[in-house]
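There are structures below to look over.
No value in this document is a laboratory result; all are computed from the given coordinates. None of these values were measured; they are calculated from a predicted model. Cβ atoms are built from the backbone, for glycine too; each structure is taken alone.
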Structure I
Amino acid sequence: MNNEEIHQNPWTKLSSTEVYSNPWVSIRHEEVLKPNGEPGIYGVAHFKNKALAIVPLDQEGYTWLVGQYRYPLEEYSWEIPMGGGAMEVDNLTSAKRELKEEAGIIADRWTDLGRLHLSNSVCDEVGYMFLAEELTFGESEPDDTEILQLKKVHLSEAIEMVMKSEITDSLSVATLLKVARIKGI
């Protein structure tokens, strides 16, 4: 089998029905032919916004984590500043807004760290990762659904939190590890 054959879609979609929708996500039930040709089903969560994640980093190597209760998990979660951005809005513009809203931080220097598929076996959500440096600080402006706690930690401590599974959010883990690699930590 050559690369072109490997990269072709082996699934056949027979039908697709939206079974749930809200302003953030929709769920589709799809009748399919599986790669082996047998009939099957697939459930797909479609995200209507893109995810944006930011590691703000000061000159001394400190970053800020955001703590909040995550309803779907029914537990408290430490994460980097992150949030959703409208599909039609530039990623950097949305990332700047999210960093200001969640942490009250404005950055003069931004590094685009790429994208990440967050759970590609069941959803199409894409996350975009950024490093924010040359920081100035103000007041945060969280959404009305957020009760946030900010914690300043050294980047090396944040990486230890990742390694101890104290930070488990996939976008936070990936973005922190990318920044640590870039910074030689």
Structure II
Amino acid sequence: MIERLLDVDIFTWIESKTVPNSVDRRRAASIVADRVCGAVADPIIRNEQENRQLATISAYLKKHGYEFIQAKDVDDFRNIPAGRYSYHFNVAVFISSNSSVNIPVDVVIMRKNAKHGDFPLLIECKSAGDFTNTNKRRKEEAIKIAQLKNTYGRQIEFILFLCGYFDSGYLGYEAAEGIDWIWEHRLDDFLQLGI
């Protein structure tokens, strides 16, 4: 099993059936160490980026008179009081006529002027340090919006809060799915959404 999984581009001596010299070993060890370091560091960095994005949204909303409410204090995302917002809310969606699942939503904001029955604004925080992974992840949001619309109708609002490297291919794909976005450096775009 180990031999099948070994990357012969890193461990070059395996295919050639030679003894590795010190340069070969050091190069292979450096690549493996970099991959291990990345595997450990990447989730930490992603969590910190999300925390920073949530803090940025929170500061903006508080400045505009919104109050935070714990998700556990609200039984359903549609019942958040007007002028309140919450983080990490589970929203139930149907995956078949008799089966549902919860999908996580990073930020849920009920507008100050919301009336009974209005949907809150749902926000997914996304940050990317390069263009590589964004196109792999773009389908996640497309699935979420499809599930939300199938469950709650076309009036549900789901937007992305973006920071980093999102190219026109990613943005075009999301736009084609009916998903809009706000850039982290353009917070006043929330005003266009009635926040």
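Output the label of whichever structure in I, II has the greatest value of distance in nm of label points 7 Å out along Cα→Cβ at positions 22 and 94.
Once distance in nm of label points 7 Å out along Cα→Cβ at positions 22 and 94 is worked out for each structure, II has the highest.
So percent of Cα pairs over 27 Å apart, computed for just one structure, reads 43; which one of I, II is that?
II
With helix-only ellipticity at 222 nm (-39500 (n - 2.57) for each DSSP H run of 4 or more, over all residues; to 500) coming out at -13000, pick the structure among I, II it was computed from.
Going through each structure in turn, the value belongs to II.
Taking relative contact order in percent (Cα under 8 Å, 6 or more apart) as the quantity of interest, name the structure among I, II where it is greatest.
Largest calculated value belongs to I.
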